[in-house]
Structure I
């Protein structure tokens with residue numbers, strides 16, 4: 001760190017997803033008086049790394065791992081969750097929302113505490129749930145950029161969550177099996193909600209083959225779904 005940078009605050013963006021990593025460059029342009037760094041590796045997200053880089057605040061757009069108490073107790077960690085909290089605490093928020101028939105949601109920015117998704121809320125912003133999971137995540141990334149900007153610009157303080165608590169259960173890879181889904185709309189939703197990098201795509205299986213579906217299109221007039229399919233031996 002140069003002498004000039006040592007006088008600047010350092011904020012970290014923590015995400016292993018490529019779509020979130022553009023935030024560093026965009027926020028660096030907007031907030032030139034802040035030094036922005038990216039943490040995209042689980043091995044780097046530790047106290048030693050944070051102290052070495054003199055991190056002051058941590059924004060977490062997407063992270064699939066438990067955040068150690070030694071980090072969130074010593075740093076202001078702000079995570080972004082794709083539900084209108086306290087509705088939808090827990091894993092796989094996007095998929096759980098679509099399965100329940102939601103066409104829109106909110107992204108909640110909250111402070112990390114011991115209990116999952118239970119921390120106080122800085123702000124919430126709307127997000128459409130139309131399109132594929134990848135398209136939704138890309139839209140969400142733009143919303144998160146604006147939310148981070150607002151948190152910093154307005155120096156927002158979080159407020160306690162209010163409302164009925166509804167918890168979501170993290171989905172497992174086997175939950176992507178669509179063999180038991182009989183409704184066309186539900187089939188389309190299953191395919192699109194799992195159509196993103198790093199997610200187990202909707203699939204069907206025979207005794208020897210597996211069929212994975214992506215890029216679905218639902219023609220509601222003809223009641224026909226067209227989709228890309230990848231077929232391989234089990």
Structure II
């Protein structure tokens with residue numbers, strides 16, 4: 001299948017849009033198209049990628065203004081159109097589709113827990129009996145753990161009108177909204193580690209925390225892993241209100 005793509009290239013100061021055509025098999029993704037272009041006539045096209053199956057979050061871009069994982073977005077979704085591919089908003093642009101994710105990582109809670117008790121296989125969080133014998137845990141296993149859902153892709157930060165407004169304003173960047181990814185991580189850390197709950201609520205209760213969220217919920221709409229950061233922010237809001 002042939003498909004044209006309109007890609008934003010350059011740095012923030014000198015960015016221009018270029019149209020490229022690819023010819024790929026059915027089922028190909030936007031990331032496949034970027035690879036096709038880079039390994040062909042445009043070897044200096046810059047973008048990030050790693051896992052190719054939606055687990056690492058490094059290939060996140062904006063397509064027609066919406067944050068997507070390039071490795072999971074099918075070219076067929078844009079048949080008959082010329083989609084515009086841009087780097088994530090809010091973040092400093094290095095070049096082409098590559099942004100500096102540093103602001104996201106700097107706002108995440110320090111020493112955050114990456115594992116948590118699993119919700120599946122018999123309600124391991126509550127330690128309730130497993131209703132289905134086919135899901136029985138192996139002998140000696142009290143409960144299962146799993147990784148957190150967030151892959152730190154930055155989609156929620158890019159989609160958030162507040163971070164787009166404040167992270168790009170040098171004069172207020174120091175005290176800018178810490179963003180939906182950080183607040184979701186703070187809420188999960190408070191749940192995973194009750195001994196850190198007060199510490200996490202103090203972080204979330206700062207002026208650049210929950211109070212800076214304007215409840216647009218764009219973060220939840222674009223999250224590729226259904227973390228729903230907006231839900232976590234509202235949970236924190238209630239906890240802070242109750243504790244205060």
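Throughout, read-outs are computed from the coordinates displayed, never taken from laboratory work. Everything quoted here is computed from the prediction, not taken from an experiment. Cβ atoms are built from the backbone, for glycine too; each structure is taken alone.
From I, II, which structure was mean projected area of the Cα convex hull in nm² = 16.6 calculated on?
On the way: I: 14.9; II: 16.6.
Structure of origin is II.
Which structure, out of I, II, was mean count of other Cβ atoms within 10 Å over residues 151-158 calculated from, if the result is 12.9? Show your work: numbers first, answer last.
Numbers: I: 12.9; II: 25.8.
Label of the originating structure: I.
One of I, II was used to calculate FRET efficiency 1/(1 + (r/R0)^6) of positions 23 and 111 (r between Cβ atoms, R0 = 41 Å, to 0.05), giving 0.25; which? Mind showing how you got there, number by number?
On the way: I: 1.00; II: 0.25.
Answer by label: II.
For distance in nm of label points 7 Å out along Cα→Cβ at positions 63 and 79, which of the structures I, II scores highest?
Structure II comes out on top.
Out of I, II, which structure matches 4.1 when distance in nm of label points 7 Å out along Cα→Cβ at positions 95 and 191 is calculated? Spell out each step's value before the answer.
Values: I: 1.8; II: 4.1.
Corresponding structure: II.
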